[in-house]
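Trainee: Scrolling down, you'll hit the structures one after another.
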Structure P
Amino acid sequence: MTHKDAILNAAGTNTRLAHLGNDPASYHGFVNPPIARGSTVLFPDARTLVAEDQAYTYGTHGTPTTDALCDMVNSLEGSAGTILLPSGLAAVTVPFLAYLSAGDHALIVDSVYFPTRRFCNTMLKRLGVEVEYYDPAIGADIETLIRPNTRLIHLEAPGSNTFEMQDVSLMTSIAHAHDCVVTMDNTWATPLYFKPLDHGVDVSIHAATKYPAGHSDVLMGFVSSNEKHWQKLHDANRDLGLCVTSDDAYQVLRGMRTMGVRLEHHRKSALDIAQWLEGRDDVAQVLHPALESFASHDLWKRDFKGSSGVFSFVLKAPEGRFREKSHAFLDALSIFGLGFSWGGYESLAVPVSLRDRTVAKGPTDGPLIRLQIGLEDVADIKRDLEAGFAAAALA
């Protein structure tokens, strides 16, 4: 370990984000690593060409630029290795393909990201994997669902759209007693607010499209593994041939330099707005883990260092009028864009459907609307939401 490494290991989050993943002395003093574009790598002689200890052999196996990003992520996660993938969904599906085989049984949290459920219900089942969904609040009772052929338990905390927390340490300890690999989608918190591997998770998953990239212009996923499960993940990704471009890796590396500052702004603004919504008569419920009223708030408070900018609320509406009220609210917004994804600089709003749920049904007392609170001024965001509530009242 170099002197600088020792200093960074003890430094604060923003200091680490500013300096991890680069060694200016290796690149003529330039602050940022260069973008190494290319597929073919040339070797000086035949002996080197056939050697198996070369740092770089072909573009799909990594470049100095992608390695710089992986090094940063490994430092933040405390992981043995990280792979970079072309989307957040690929960051979920590649570990499933790495660790599951025909005849295996997988337990997937019912509040999972919908495209993950779609992959499980189509591709995994076609490949002979049995998928079973469980309630995010199951806790110790997860053991009752584990079978002799259960190989993987997938967590997502908070859950997509309804933000249920999970007792990660408890569930991983039970899973490991039965020799199950534990994967977790940690996109909402990032490793700045929650480090899955420190809580027993084997494989940490992120849609880097969100907060790491931060500007709604890059698609990418991170998968970081502990030592025990790293080789199998690495080999599966090598065999699948998935990779990212150095240009995109550079963009995400640049985004991560400011992720700590951005995430804190998202956190403060979103919590302010969530508390404001909670006091409104036209809101039936606010689903934000950092609110004391939230059902699994105590788990969030115990395990997480912060909250991010995404949460949902239930709009009060008479039965049979959910769609009209929701659409009127959304169509009246100006600062909020109507679009999927989140984690960028701009505020977004989408209506949420929970029809895919099998166990954890979620709220039913009004239309569910998910908000991504961007970097705009809170006063302006509130005025925009006021316009939405006014329109919904007239619908």
Structure Q
Amino acid sequence: MTAFSLEPAQLAWRAELRTLAAERLHPLADKGEPGHVNRALVAELGSLGLLGRLFTSGALDLCLMRESLAYACTEAETALALQGLGAHPVHAYGTETQRARWLPRVTAGTAIAAFALSEPGAGSDAAALELRAETDDSRGGRSSDTSPGGRSSDTSPGGRSSDTPALAAAPDGPARWRLTGEKCWISNAPEADFYTVFARTTPGAGARGVTAFLVPADRPGLTGRGLDMLSPHPIGALDFDAVPVTADDVLGEADRGFRVAMGTLNLFRPSVGAFAVGMAQAALDATLAHTAGRDAFGGKLRDLQAVSHQVAEMALRTEAARLMVHAAASAHDADDPDVPLRSAMAKLLATETAQYVVDTAVQLHGARALQRGHLLEHLYREVRAPRIYEGASEVQRGIIAKELYARQEAR
């Protein structure tokens, strides 16, 4: 069963990606250390040309990649997605110099990117960011060539000690701002090579007072620590102790960073849905095989109406989610004004659907699905987070309602 919107070439490529994920990426994923960047896996994504497609293809292509990789290797899917999320602002809003320095390394899989938006007190409410970007004048005239005091016992992102000489990592020109505060729940932190960081440049201005910065991991004053999370990839916190940034580090325009964040999320939200659909399809296919072969009550498990109806419901919801994801991605590629609405709907439906499908699959498999190393045990751990990150389900419902009422008022 396939979605009506896909061409034969797209279906063939999706099948090819599943094979590549199973044969070339999954073995590398198995060798990775949980909680740390799997650089060998990222490099293989680069050698296969998949990272390069993040910046040369549209939203639908991104969704097909993420769904296909998620079906056979969720670790590879996540590694690809995080490279895209962290580096897309550089691709879409960066200067020629910024793009020339970082994007070739990202696409080759030799530089790890990260998207640093969330804070301890600003997760879903991104307009409430408190990481401060202060000018030297506002900080009492501190000289821009003074190295900020470090936390010598911490580890800086990228594995460097915070007592590394400042000259080795200082920006090319005098600091215009210094970043002070904390980011939290940042994927790929503290091991990324650079961060897209959102900081408040104008106090009290809400979303209009936020600026996006490209911050290399070795900037003096930037340190990080890993968090013990239910996640196979690293998630950490970043501490900014007067980290120097200049106008050359700005992505887009000063005080217009919220636009950078929302532009990136509008692209990636449907593809989060695609990730979820890939996991749901894997759970569904495993359930079909299990219930068709499992002996129970004098027949096969599939012969029980209570079972077969649940399988039908799993398939129905998975296909509905897939179609909505494809519709949202196609709307993005066509510059449709309904992109925020469609993206929110796709992300909401697909992630909630995947949670239902994987949970039902576990129930129909029984205790074996909870064994460490079982596909469904893995999916059960993986499927929960997408309902939270890049806008929790409750946030997506708020976006949907806001867009609907705005449309009604415009009539």
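Trainee: Quick check for you: by mean count of other Cβ atoms within 10 Å over residues 265-272, which of P, Q is greatest?
Mentor: Q
Trainee: With P(r) over Cα pairs in 5 Å bins from 0, in percent, for residues 233-320 alone derived from the coordinates and found to be 3, 10, 12, 12, 12, 9, 8, 7, 7, 7, 5, 5, 3, 1, 0, which of P, Q does the value describe?
Mentor: Q
Trainee: Using distance in nm of label points 7 Å out along Cα→Cβ at positions 17 and 33 as the calculated read-out, with 1.9 as its value, let me know the right label among P, Q.
Mentor: P
Trainee: Continuing with the same structure: Given a value of 82, 56, 37 for Cα extents along the principal axes in Å, point me to the structure among P, Q it was derived from.
Mentor: Comparing all candidates, it corresponds to Q.
Trainee: Which of the displayed structures (P, Q) returns the greatest value of distance in nm of label points 7 Å out along Cα→Cβ at positions 49 and 313 on calculation?
Mentor: With respect to distance in nm of label points 7 Å out along Cα→Cβ at positions 49 and 313, the highest-scoring structure among P, Q is P.
Trainee: Starting from the value 0.75: which structure in P, Q was FRET efficiency 1/(1 + (r/R0)^6) of positions 73 and 329 (r between Cβ atoms, R0 = 25 Å, to 0.05) calculated from?
Mentor: Label of the originating structure: Q.
Trainee: To test your reading of the models, identify which of P, Q gives 0.55 for FRET efficiency 1/(1 + (r/R0)^6) of positions 97 and 121 (r between Cβ atoms, R0 = 35 Å, to 0.05) when calculated.
Mentor: Going through each structure in turn, the value belongs to Q.
Trainee: Given a value of -16000 for helix-only ellipticity at 222 nm (-39500 (n - 2.57) for each DSSP H run of 4 or more, over all residues; to 500), point me to the structure among P, Q it was derived from.
Mentor: Source structure: Q.
None of the figures in this text is laboratory data; all of them are computed from the coordinates on show. From a predicted model like this one, the values you see are computed outputs, not experimental measurements. Cβ atoms are built from the backbone, for glycine too; each structure is taken alone.
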